[in-house]
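In what follows, structures are represented as structure tokens.
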Structure I
Amino acid sequence: MPWTLINLAVFFLAFGALARLTPCNPGQKAFATRELIDNALWWFAGVLLYGGLADLYIRAGASLVLPGPAAKTAAAAILGGYGPAARLPLVAQAGLMLVAMDVVQYWLHRGFHGRTLWPFHAIHHSAEELDWTTTYRIHPVNFAVYSAGALALIKLIGFSPAAFLVMGPFNLVIGALVHANLNWTFGPLRYVIASPVFHRWHHVKDPKVHDRNFAPTFPVLDLMFGTFYMPKGELPSDYGVEGMPTSFAAQLVWPFQVVAGRLGWPRKAGAAAA
């Protein structure tokens, strides 16, 4: 926990200072947007409530297909790294892991933009002042499938725990960076690695645009599957989701209200805006 708080403090200072120097949206506060407290609450929920879901999935899956002792042995082998993947050099493991995770999350991300799962993902898109803290604005259902589910699938490949430690800092930085209020496009590398401008287009209100740029790290996936959107000379603005409640507590239950409304169950006013 201390290292996590140190990382957050560094991000706060670094991305705040950079947002003053090269903002994508100059009218937005550089250090503390009005949504900072809610984003902090989403972060706490992720750390305290469901941070270890991926390992739980591995253990639960092993228990479903194997008897008690064998299930524990299999889960320990998977989580400890096994087979050819774990014997590769750490750099190779990290690279393969990053590519595999991006492919899995690209398609899961597209799935969350479909009608069925959109209410849960809409929480992430609800930020109207997009900055690096928006990274943590993730509904538990979205996290359970998109983040923990994808990680569990990648762990099944058998990468060593050390490889996940190597990739940890990169994932922390890239997740915060692509949401930061920066006008960076990475120029000729715009198709190689996700930039803040690339991902901020994904967060605009216009549904014709926010159904683009799904790749977490490698925009080439969007190029390959026809979802790339990053017009030269233009910067994104006007973020958020119409009809979305603004408080943390209301957003936590809002997706379930939407689903209940679709099923014909009684719902509160405003719950069917998805």
Structure II
Amino acid sequence: MAELITRREGAVGWIVFSNPARFNAMTFDMWRALPERLAAFDADPAVRLVVLAGEGDKAFVSGADISQFEQNRASEDARAAYNRAVEAAYLAPILCAKPVVAKIRGICMGGGLGLAAACDVRFCSDDAVFRMPAARLGLGYSYTGMRRFVQTLGAANTADIFFSARKFDARDALQMGFVRRVVPAAELDGEVAAYAATVGENAPLSLIAAKAAIREVLKDPGDKDLAALQQKIDACFASADYTEGRTAFMEKRTPDFKGR
């Protein structure tokens, strides 16, 4: 059964793409469900960051489930509805106020590459394989999606992977700056867990303000909302967590942040 599996482990919300028979390819229902699942974690005060991962050790996400294309893209209306669901899914990690981390094992191609690009930080195993096959499928990529790749990879690397539609490995992904770190497959779980634990110990309002600031930096000048950003920054300084952070620093202990 193709589905999104969600769970919470301490301060970490997990969303697992599960369609193992098709290397975790995204069905229409999975695309539609992702924004809802991320919004639920965003609204949960116990969750301080979200990790996206694929089920098993074969794939993160291999792309869209092509077996559904005839059904879901047969007419102009159906194609438009499908594309809206995909764009909303790509946008969901960006709109999530909390940090979103991609844990990439195995295949990460097409839609999977787009989802990973929408995350804030990406880790991968040394056996990860990446590809953007749009040019092999005759697909045009949207402006917003292409901009996301250019912001993450730079124009030259984006041109390379889209023009060639070639496969590239974890070392290439690291060199391009797409992933933060590459580790042996057996160490990926521990690496992501350690990173998530580190982030989860930090002040939630500071994490939200930092992500909002990064998002504003990447916007076009006319689209920026610096007043809303300033409110998030001011909320940090007005919070009990700000007092707790200073007190813990002076007392040489780990701060106990509450997110308020």
- Message: Given a value of 32, 20, 18 for semi-axes √(5λ) of the Cα gyration tensor in Å, calculated from one of I, II, which structure does it belong to?
- Response: II
- Note on the structure: Value 15, calculated as relative contact order in percent (Cα under 8 Å, 6 or more apart) from one of I, II, is from structure II
- Message: With FRET efficiency 1/(1 + (r/R0)^6) of positions 20 and 124 (r between Cβ atoms, R0 = 30 Å, to 0.05) coming out at 0.95, pick the structure among I, II it was computed from.
- Response: II
- Task: Could you figure out which one of I, II the value 14.1 for mean count of other Cβ atoms within 10 Å over residues 180-187 was computed from?
- Result: II
- Taking 20.1 as the value of mean count of other Cβ atoms within 10 Å over residues 28-35 derived from one of the structures shown (I, II), identify that structure. II
- Value 4.3 of distance in nm of label points 7 Å out along Cα→Cβ at positions 52 and 212 was derived from the coordinates of, among I, II, structure I
- Message: With helix-only ellipticity at 222 nm (-39500 (n - 2.57) for each DSSP H run of 4 or more, over all residues; to 500) coming out at -17500, pick the structure among I, II it was computed from.
- Response: I
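Laboratory data are not the source of any read-out in this text; all were calculated from the coordinates shown. These numbers come from a predicted model, not from an experiment. Cβ atoms are built from the backbone, for glycine too; each structure is taken alone.
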